[in-house]
Structure I
Amino acid sequence: MSKSTAGTATKKILVGILTGSPNDLPKVVKVRDTLDELGIPSEIVVASAHRTPDKVFAYLDRAHAEGVQVLIGCAGVAAHLAGVIAGHTRLPVIGLPLGNGPLSGWDSLLSTVQMPPGVPVATVAIDGARNAAIMAARILALKYPDIDEGLKALAERERERYDQTADEALSGL
């Protein structure tokens, strides 16, 4: 479990991160790291839409019952975990296509972004773990002002990082 969000006075999980394969964890953990940076409680669950669909559905039931508010589905090689999640929940779903397999993630991107009407998945770039986390934070910021403040601080840190000379940037390496 991640650390709690400062002003929410809760340690309940706000973001559920599902990935279809343990092989994807090195990429997926970057989502959790960014959520941790923002103080947003999250958890990672390995559950495949194809190999362990009952585990996916059981997690979705538990997530609803425990108050998870945003779900992130991470999958590669044309696996469509985010779409399966979106078809079984009313919670916001963010799709994170992973760049592995023979097509380097293009198959994952297309299978995640091409959803039928009424089953939306907000899709980020291939291997866009940080943006998936920031999108989840922006959704949560509508309800939690402290998360909005965290997003403002993150944006300022990013601005400062890019508003330096080349020599300053090189000295930080």
Structure II
Amino acid sequence: MAITLAVRGTYAGAAIALVGAFLFDVVDGPVAKRTRGRTAEQGAFGANLDSLADMVSAGAALGVVIMSYGHFHVLYVVVAVVLAAATALRLSYFNVHGLDAAAGRYTGLPTDLAIIIFVALMLLDGPLGHVAFRAVLSAGGFVLAALMVSPVRIPKLTGRWYVTLIAVALVLAALHAVRLMTL
């Protein structure tokens, strides 16, 4: 949905759809783990499907939003390709190495956090001039790509931090909804 809305130029709607993708991503794992009678094969299938959904929401959708803001100029295509490649590498690394269970940390920026940071950056559309905003969003795309494949250790958010992140996402969606209503 975010891709379609971005191509149509409805960026606030695309941001809300990205928050929706984030929310589904953060709840699907806990729901799956609590499903009774789930086989190991079903768990593996779900994990792979989750990675595919993450690739679409963080790799493809964020890239399309950037390209759409840049009117599909080749420079913005480069940002989108780098972001998609970094997302694929990050997801592949996670699928092989997983979470450092002892430390409770991820290696590299998780895709769900990348989505929320990107949606927050999208709030700068308007306060910044059009050219400045596109530059900031593109630079943000490169920074997110670099963080996803970096050795930075990001703690897994649990408990109240998990709830806080969901609340932040909902606030971001509400802010974009207000922008959507005022267009």
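Taken together, the values in this text are just the output of simple stated rules run on the coordinates, not laboratory data. Just so you know, these numbers come straight off a predicted model, no measurement behind them. Cβ atoms are built from the backbone, for glycine too; each structure is taken alone.
Tell me which structure, out of I, II, gives -13500 once helix-only ellipticity at 222 nm (-39500 (n - 2.57) for each DSSP H run of 4 or more, over all residues; to 500) is calculated. Attributed to the structure labelled I.
Matching task: 40 is the computed value of percent of Cα pairs over 14 Å apart, for residues 74-121 alone. Pick the structure from I, II. Computed on structure I. With distance in nm of label points 7 Å out along Cα→Cβ at positions 66 and 130 derived from the coordinates and found to be 2.9, which of I, II does the value describe? Of the structures listed, the value fits I. A value of 18.1 was computed for mean count of other Cβ atoms within 10 Å over residues 26-33; which of I, II is the source structure? It must be structure I, since only it matches.
With relative contact order in percent (Cα under 8 Å, 6 or more apart) as the yardstick, tell me which of I, II scores highest.
Values: I: 21; II: 29.
Max of relative contact order in percent (Cα under 8 Å, 6 or more apart): II.
When mean projected area of the Cα convex hull in nm², for residues 34-97 alone is compared over structures I, II, which one is greatest? Could the numbers behind the result be given before it?
Working: I: 4.4; II: 5.0.
Biggest value here belongs to II.
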